[in-house]
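Take a look at the structures listed below.
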Structure I
Amino acid sequence: MEAVLHLPVAPNVELVAAKAVETMGGALGMSRSRVEAASVAVVEACLNAIEHGGGTMVVRLSGDSANERPRLVIEVEDHGHGFEPSAIAPRRPACALGSGCRRGWGLTLIRELMDDVKITSRPGLTLVWMLKYVENGP
């Protein structure tokens, strides 16, 4: 099962992607907590694409229940300036307690909420690839 969404930069458009994740995750038999984690991750990726990307973003969802480990794959693509993913260090919890540390948590959240994440970026194209298994692994 697959879905491709071409989403404009508009208020609350990230919620459209989250609803698609909820629908597909539910159809795959994913638990509510795992669906919610994937939904938050796609919202974060979309918000990054809105803030840093250019124009329309593309969200691709692919659900595979026939695989040995059923999974949901989410891709969020934008066409902004690009960045060096390895240069973005994960945020530390201590920073949340300090002042001035409210922004910049998106990629850290995505990495913590999903089972696998790959980010490729260059000028004109950033792709955030996220995988969430239907069930927890061993």
Structure II
Amino acid sequence: MDQDRNVRQIVNPPGSEFTYDTYHFAQANRVGDLIWVSGQVGVDADMAPAAGMAAQARLAFQSLGDVLEAAGAELRDVVELTTFHIDLHSEMEAFMAVKDEFFPDRFPAWTAVGTPQLALPGLLVEVRATAVAGSGRT
């Protein structure tokens, strides 16, 4: 049995060092082929939320893809999504349209949760995921 397989690897893509050092959390943790990705949000390089649900969701999914790539996986390896929404009902259609751009088939399990607030004022959605590296191969 490969002993290194069960060692936890902390994953922080280039550019996320500030978050790790300041807020003390990793963008992802990988153990074997399992990857747990912290919540990703739709902010620009200055940490300002993008305007509107579609723009924020797109940035969050792009960030999710970047973290997965740094962890040795890709979006098609996502087996579970959990999303947190400030306005779950009225923003769901816009969110789902963007989600379907990133997950057009072989949909992951998904739980959507309404919440009164997220980490930064102006955020509308946060996306976290669990992936199994290599599981999305067809």
Note to self: I have 21.5 for mean count of other Cβ atoms within 10 Å over residues 70-77, calculated from one of the structures I, II. Which structure is it?
What the structure shows: I
Note to self: Tell me which structure, out of I, II, gives 19.1 once mean count of other Cβ atoms within 10 Å over residues 14-21 is calculated.
What the structure shows: I
Notebook entry, point to check: -9000 is what came out when helix-only ellipticity at 222 nm (-39500 (n - 2.57) for each DSSP H run of 4 or more, over all residues; to 500) was calculated for one structure; which of I, II is it?
Noted result: II
Next item on the list: For the read-out distance in nm of label points 7 Å out along Cα→Cβ at positions 6 and 118, a value of 2.5 was computed from one structure; give its label from I, II.
Entry: I
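Values in this text are rule-based calculations from the coordinates and carry no lab data. All values reported here derive from a predicted model rather than from experimental measurement. Cβ atoms are built from the backbone, for glycine too; each structure is taken alone.
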